[in-house]
Structure I
């Protein structure tokens with residue numbers, strides 16, 4: 001039974017926002033109204049969390065505007081209303097479909113206006129009714145109805161008496177197990193002799209869901225209603241008896257614990273008086289825990305020896321807490337405690353697709369990896385290294401793999417780690433010694449087969465304290481990591497069950513021996529279309545939730561997302577895109593919080609209003625009005641990018657100037673390009689005297705950024721050829737490739753990243769070495785859509801494609817001295 005309801009018979013309290021029913025008995029059925037007193041149309045008051053029964057008085061605090069208007073109008077009139085329970089208590093503005101059809105006609109006995117503005121009414125149930133027709137919904141619900149009388153009571157007097165006694169006995173037992181209910185409530189229940197009113201009153205108080213109470217109200221047969229009510233009460237009684245039994249056991253356990261604590265305190269005092277060693281009990285407790293561990297025999301022997309050594313130590317010795325911490329770590333570590341793998345590959349694919357859009361080849365490779373592990377039933381396997389620019393989802397891919405396998409997830413950041421002890425731990429002889437982060441994380445995971453993410457493995461550094469990357473060789477070698485030895489642990493620990501996944505932005509800084517132990521999975525970046533889908537499916541919902549907005553508060557047009565990608569971000573991943581999305585959502589959140597009017601639909605114009613002028617302008621990549629300006633493609637640790645090479649001539653003595661913070665390789669490319677032009681000036685159409693009477697300046701803009709690499713060879717040469725011939729470079733053209741002095745074009749790396757960078761910049765044509773054609777076979781066709789790629793082998797082909805026949809509008813008129821004739 002509902003304790004609060006019975007208690008309220010005697011304590012005049014009111015409910016908050018009609019969510020808690022408080023029942024009072026004023027009079028039984030002799031207060032019922034006749035049919036002649038009932039109106040033709042009935043105003044409806046929806047209530048939550050309870051059901052009103054005939055004959056029962058219910059105080060309700062009314063807080064909704066509609067309901068307040070209804071009760072005030074009814075109170076000034078005939079005071080008759082219909083009370084219907086809501087199907088869903090969370091519905092703030094219920095419609096007819098949100099209410100049950102059967103309810104109770106009620107009379108408002110009293111209305112009280114509270115200081116907080118809410119209105120409290122006291123109503124008494126009269127008769128059951130059912131909706132016949134819906135008349136109106138505003139300003140409140142009004143219906144046509146018909147009363148629903150109970151069926152004739154087919155019970156004999158003896159049967160009625162038996163049921164009444166059963167109901168009273170059960171109610172008495174329930175109240176006996178509920179100390180909150182006052183004793184006077186039992187007297188009140190005992191004094192109810194009317195069969196129908198007793199069932200209605202107990203139905204109001206029974207501890208049941210609203211749907212169950214509504215079912216009791218809708219039953220026409222008094223016998224059937226009383227039997228169903230008795231079932232609910234017996235179920236409630238069983239729950240209370242079980243609860244009481246559990247409380248008794250817990251109370252007994254607590255008393256036993258207090259007794260044990262008191263005895264232990266006395267024993268400790270006696271041991272102190274006798275000079276005995278109290279910590280022996282802790283040692284024995286650790287020994288018992290060790291007996292339950294499933295660990296290798298040599299580890300067990302080592303553990304026992306350490307315990308024997310501790311038992312002979314003086315607890316006051318400085319080594320005692322160190323030794324205790326060590327054996328506690330031994331017994332805490334998950335030696336052979338593994339989680340069961342879920343090798344449902346379809347589920348794994350579903351999880352990967354749910355968490356990451358695109359990256360199809362990466363997902364396929366991960367599924368292949370898991371499939372092999374499933375077939376081999378062997379935990380050994382290659383170490384995966386997810387390699388790509390920041391923000392493409394490398395670390396979160398590892399988390400998705402853990403979810404799909406149902407394994408624990410552990411992440412260890414290696415960025416800036418320069419101490420070998422971070423990996424292998426310190427020897428116990430050092431003050432403050434502790435195990436390495438590998439063992440620490442496994443201890444924290446409480447599993448010896450988690451998915452272990454080695455984040456930013458390319459950023460491991462080394463100094464006089466050791467080389468952590470060399471320490472990782474043992475960790476990541478499947479042939480060695482089954483006997484990994486931590487300096488602090490001193491015994492071998494099997495890491496072969498751990499699924500290690502490394503992440504890196506660049507492979508150049510990874511030690512070659514360490515790189516050899518990993519299988520590289522390349523994650524290059526996303527296209528415009530993929531970024532738009534990622535924003536729609538992941539970034540916008542995530543940021544909207546983090547900023548406390550509902551889906552109805554803000555929506556993004558596709559044009560707005562496209563503008564964010566094209567004009568405000570220029571990256572391979574989506575981290576900057578997420579920050580820009582957050583900026584837009586913050587602007588809307590401010591308007592919502594300040595209750596300002598705003599347009600919830602975000603289009604490209606709204607994006608510009610919120611974020612200001614565009615950061616990146618695609619047009620500046622198409623400027624070919626000046627000879628000597630060429631667009632090149634470059635690879636960076638953050639993904640592909642484009643760069644510009646500018647060349648200019650001035651009267652002088654043939655001096656070459658390079659600027660833009662170029663590295664040695666790019667400087668050599670510029671010198672090689674100039675040498676090629678000198679030796680082939682006649683075939684290209686350059687007067688050889690220009691080289692000796694004009695100074696050449698080659699500049700790569702963004703001079704504060706260091707630049708180096710072999711990819712700018714043909715770009716340098718095209719820029720020099722353009723400025724010497726005064727022929728402009730084609731629009732929307734970019735190139736990459738190295739050159740030799742013989743004019744041969746050599747292949748370069750990072751093709752996929754460069755192609756994505758070209759697409760982001762609006763490039764339409766690309767020139768690259770013919771030997772790079774094989775690299776395109778691994779690139780999805782959608783990345784190549786709209787690109788015209790020229791494959792070349794020699795420099796003349798490059799110049800033929802890149803340079804237009806048209807000269808600059810104001811070409812340089814070369815002033816050259818007359819050649820001396822022999």
Structure II
């Protein structure tokens with residue numbers, strides 16, 4: 001990098017001479033160097049006469065792109081040799097330097113950030129008064145739901161915790177509070193004077209730019225609706241007409257809407273509208289109904305298991321597995337055996353699957369074995385997201401006939417995103433077979449919310465003998481019970497929940513709902529019940545009710561070590577393919593050979609552009625592209641295996657950072673003449689949940705602590721969110737590169753442990769420290 005020189009002039013503006021005695025940067029940074037011709041020190045001071053000035057040069061020599069702040073101190077004192085040290089005084093000056101490349105200039109803000117006017121949240125009064133004040137509004141929000149019981153207004157209901165006696169009322173109340181918060185939050189994103197344009201591909205649709213929609217700020221899904229009014233119409237004394245538009249497609253920063261022909265007939269391209277966002281209440285209604293039906297169908301022994309009503313211990317049978325690899329894994333094999341035997345019934349069986357331990361594989365094998373050994377079974381397999389449900393479908397089809405399986409999608413799913421034909425797909429839309437047709441299938445796969453259609457459609461409550469829920473830790477409890485309440489026989493049915501309570505959990509907006517437990521998944525709540533905890537006498541779990549998978553088939557031990565210690569009591573065992581997991585142990589760019597984890601310290605800047613609330617950090621994108629070049633240039637050399645873009649994943653917590661990284665990758669694509677860069681996945685942590693890549697690059701983005709509270713409120717970012725941290729650092733098989741500002745990250749306990757290990761565990765080889773690593777030398781660690 002080029003050396004840049006800044007000339008600093010120290011001028012004595014007083015009426016008497018002064019001694020210039022000392023200068024320094026407050027913290028050691030090798031990119032900044034101070035020097036002067038006289039080499040001033042306390043032992044070699046320089047006298048400055050009144051009005052005299054003296055030059056000190058500041059040299060800036062960065063090794064990496066980034067933003068470099070520094071504090072410089074200059075010491076002066078009167079010239080009398082007898083002057084006490086207390087008469088010395090100091091001048092403090094702050095300097096900032098930024099090292100940018102042509103890429104950074106191209107990725108910089110397209111326009112200055114213009115925040116939307118935010119309607120402040122009202123200060124919530126005490127709960128009871130708040131509920132009483134908002135009672136009419138709550139009833140309006142929740143019309144067509146179950147009736148509101150007077151007991152909802154009792155503080156003791158909230159503070160008494162979740163029990164079977166309070167189950168229906170408490171969960172319904174928390175859902176009401178969440179619905180109110182969603183209404184309040186969505187209104188903050190209303191837009192004024194927003195132009196719309198006709199869709200070029202389909203003239204009957206109008207396109208509206210919605211910054212932040214890709215990060216669910218606001219949350220808009222296919223099938224939702226919003227209201228628009230012609231801008232300025234009310235000011236002219238005309239009747240204000242609101243038009244309801246239905247969302248046909250959600251793209252990166254825009255939505256495509258369908259409107260009544262009356263609006264379309266008078267529409268002019270670029271016409272401006274005031275936009276009002278609305279909340280789709282269907283999801284809340286389904287959860288409200290599930291809480292009601294759970295009570296009606298006596299699911300108490302399933303949702304609050306004690307073990308006292310459990311059937312006698314069944315005999316576990318020898319199984320011939322479809323996936324022979326499971327025979328070598330005692331935990332997976334035991335889980336499948338107990339699920340097939342129904343050993344926990346009526347209590348749910350839990351498959352506690354830490355990262356890379358094969359919980360989905362275990363679940364799929366159990367479904368196949370149930371179908372094989374109990375031919376009359378009817379199985380409902382669910383997951384919170386479409387991607388997780390699709391994965392179940394694909395893996396089940398490896399050994400099952402299509403005619404036995406039906407993948408049911410919601411109408412809100414984009415048909416273009418459907419990966420398989422074993423579903424309710426018609427011509428460019430989804431169809432829903434009648435009840436009698438659906439009941440002929442042995443397995444139905446759907447998301448948790450879409451399972452509510454089966455209840456609405458009149459499927460008998462004793463039809464399904466087994467309900468499997470994958471990624472159960474990612475769902476609100478009232479979502480998880482949708483496929484149970486009204487569909488499962490409470491006495492003879494078997495519930496199986498697979499997931500990891502240490503990974504991503506449900507996202508809740510209402511502070512009150514979070515405080516009183518709505519953010520705790522059913523899986524996480526059950527893991528705290530004594531039935532599912534380790535027995536004190538043996539220190540192990542009771543395999544009749546729960547299995548903790550211990551063999552990690554994904555990662556190199558160095559990648560796994562810190563999350564294993566933080567979240568899994570150090571019990572995870574490394575069983576990943578040795579050739580794959582060691583494929584980057586000799587990479588020339590590792591700080592320590594044999595340790596394929598890199599933390600690259602970058603002091604970037606949190607930036608936003610136009611009126612998008614999403615953050616990006618250009619300095620981190622530059623560093624990520626440096627590592628991309630090193631990966632692509634070094635492949636096949638010095639014993640390294642070749643790597644293609646599909647083997648690499650880049651994780652970033654903000655949608656705008658994802659957008660900037662994708663833009664930078666197009667430059668790399670041209671540079672290396674790649675044709676498959678589109679196979680390199682860039683996305684959020686949520687998009688990588690349950691996925692893995694040989695190489696993972698992580699951009700933490702956040703470089704300023706002042707935005708951390710915003711991150712916590714909207715459940716964004718990596719700081720102060722240990723579950724998101726856990727998912728991000730456990731996706732890699734052979735190489736993990738984390739780019740971020742350790743000064744900010746170390747404010748979080750999980751990141752502090754992680755950074756401490758990577759920066760301060762003594763490397764066995766000498767390596768040149770990055771600029772931020774040098775700021776974190778042991779002499780300065782106490783200041784963190």
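Any read-out appearing in this document is the output of simple, stated calculations on the displayed coordinates, not a laboratory observation. Since we're looking at a predicted model, the values are computed, not measured. Cβ atoms are built from the backbone, for glycine too; each structure is taken alone.
Assorted remarks:
- Computed 77, 46, 21 for semi-axes √(5λ) of the Cα gyration tensor in Å - originating structure among I, II: I
- Taking distance in nm of label points 7 Å out along Cα→Cβ at positions 508 and 556 as the criterion, the top-ranked structure out of I, II is II, with the highest value.
- Origin of the derived value -8000 (helix-only ellipticity at 222 nm (-39500 (n - 2.57) for each DSSP H run of 4 or more, over all residues; to 500); candidates I, II): II
- Structure (I, II) behind the derived value 8.6 of distance in nm of label points 7 Å out along Cα→Cβ at positions 164 and 460: I
- Ranking I, II by mean count of other Cβ atoms within 10 Å over residues 284-291, the structure that comes out highest: II
- Here relative contact order in percent (Cα under 8 Å, 6 or more apart) is compared for structures I, II. The highest value is that of II.
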